[in-house]
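Take a look at the structures listed below.
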Structure 1
Amino acid sequence: MTTVDKIEIEKFSKLAQDWWNPNGKFKPLHLFNPARIKFIKEKLINHFNRGLYSEKPLDELKILDIGCGGGLLCEPLSRLGAKMTGIDASNNNIEVAKLHSKEMNLDIKYLKSSPENLNLKSEFDVILNMEVVEHVSDVNLFIKNCSGLIKKNGIMFVATINKNLKSYMFAILGAEYVLRWLPIGTHDWDKFLSPKDLELIAKKNSFLPDQLIGMKFNLFSKKWHESKDASVNYIYTFLKN
């Protein structure tokens, strides 16, 4: 069984060369990156009792970034001391990520793989599923595979899009058709997940719900920030039971 959706992989493979262009096709992710890195960093410092003012507060933490793309999360987290492994089902994405990390002189392990093909059982302290679950073919199987890769008391981050009329209006009609932030067809509303549905799947696969936050974009400042409103974009953290 595989969680890879070939149509989704082909879609992102065609865009691979654009990963590190802040004004290119992945501009929305470049804008999102500071807010999500801030949340991940603060959450991990708190969860693993790390020194807040340390130069490398994530030192030696083993982090798996699933659907790593060109490495937009792996590189800043590596600079914070984490031992990063990035996996992606698109070979083009992995080649771009490898090349860029080499240019930046960063030691990051990149593998063309999906979670079910990774022979690294209970290896990781942290798993990042950022903007990826809405692109897989079977979310339950995907989370089940994640459960086998993370240590007990490890933490899993899932960033995705809620499933309701508002998310359809904002994430698809607004972002793809009106503002043209994303290529039309980037998202499929049928694959969106409500926090409740995600929570049920996670619980079934040995994860305990931890924290749910919303993420909102300010059209004037052009910046993302944390919010209590999880009606469109949200990040949910789970602890391995």
Structure 2
Amino acid sequence: MKAVILAGGAGTRLRPLTYVMPKCMLPVAGKPLLERTIKYLGEYGITEFVVCVAYLKDQIINTFGDGSKLGVSIEYAEADTPLGTAGQLKTAEPYLDGRFLAMNGDIVTSLNIHKLVATHELKGGIATLAVKRFEVKIPYGQISIGPDGSVEKFTEKPTLYFTANAGVYIFEPKILSYIQSGRVCSLERETFPKLIESGEKINSYFEDTQWADVGSMVDFERVNDEYLSKESNTVSEVVHG
């Protein structure tokens, strides 16, 4: 099974760093994020990659080449400008011939890919989305108001729970037929709603595991610090035995 890495975005939330470097090339504990992603997927036996590139794409292509230095094969689906998650995915179509994994290029995770694939095979459907569960503590009292403006319920500083898209997917190739070529298009805002309206089956897979979106400066710095700390401790354990 091939893996498609969506790495064409401009990374506007990571400026000024991304004025001169695509976000998938930003170093996490000294290694480009894309390198970490490829090695992570390689641990699950994935050796064929399609990297969807656009913004500052030459930096990515010149750094990773055909992937042989990492022991994998890399092909590049190129666009002249960022096309959004669905638009970039569509550019990979000529390189795909069956079921494939897709992953946003700005996340780090320890999600079990084998279990994600097994869930998709068990449930069928056009897509299986890995999901992440969050809880948000509201610092104010929540008021429920009736149609006539009267207060019906008051909840002091509640905790809200929600499920979010984790940006790791198993797709059947049919999904590409729902995406138009050459235009900016979002999986989340356009393609997934279209699939649901068309009656296509989309599954979810949840695993309580490490996951972080490094698309913002705050999250990038936090993840970088976590990796530096973890890898420093690993080196220390090896040295001191």
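Some values worked out for this structure:
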{"item": "Winner on distance in nm of label points 7 Å out along Cα→Cβ at positions 121 and 225 once structures 1, 2 are ranked, highest first", "result": "1"}
{"item": "Given 1.10 for Cα Rg over 2.2 N^0.38 Å, for residues 57-200 alone, calculated: source structure among 1, 2", "result": "1"}
{"item": "Source structure (of 1, 2) for mean projected area of the Cα convex hull in nm², computed value 17.5", "result": "2"}
{"item": "Ranking 1, 2 by relative contact order in percent (Cα under 8 Å, 6 or more apart), the structure that comes out highest", "result": "2"}
{"item": "Of the structures 1, 2, the one that 19.0 was derived from, the read-out being mean count of other Cβ atoms within 10 Å over residues 137-144", "result": "1"}
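Readers should treat all values here as calculations from the given coordinates under stated rules, not as data from a laboratory. Here the structure is a predicted model, which is why all the values come from computation and not from measurement. Cβ atoms are built from the backbone, for glycine too; each structure is taken alone.
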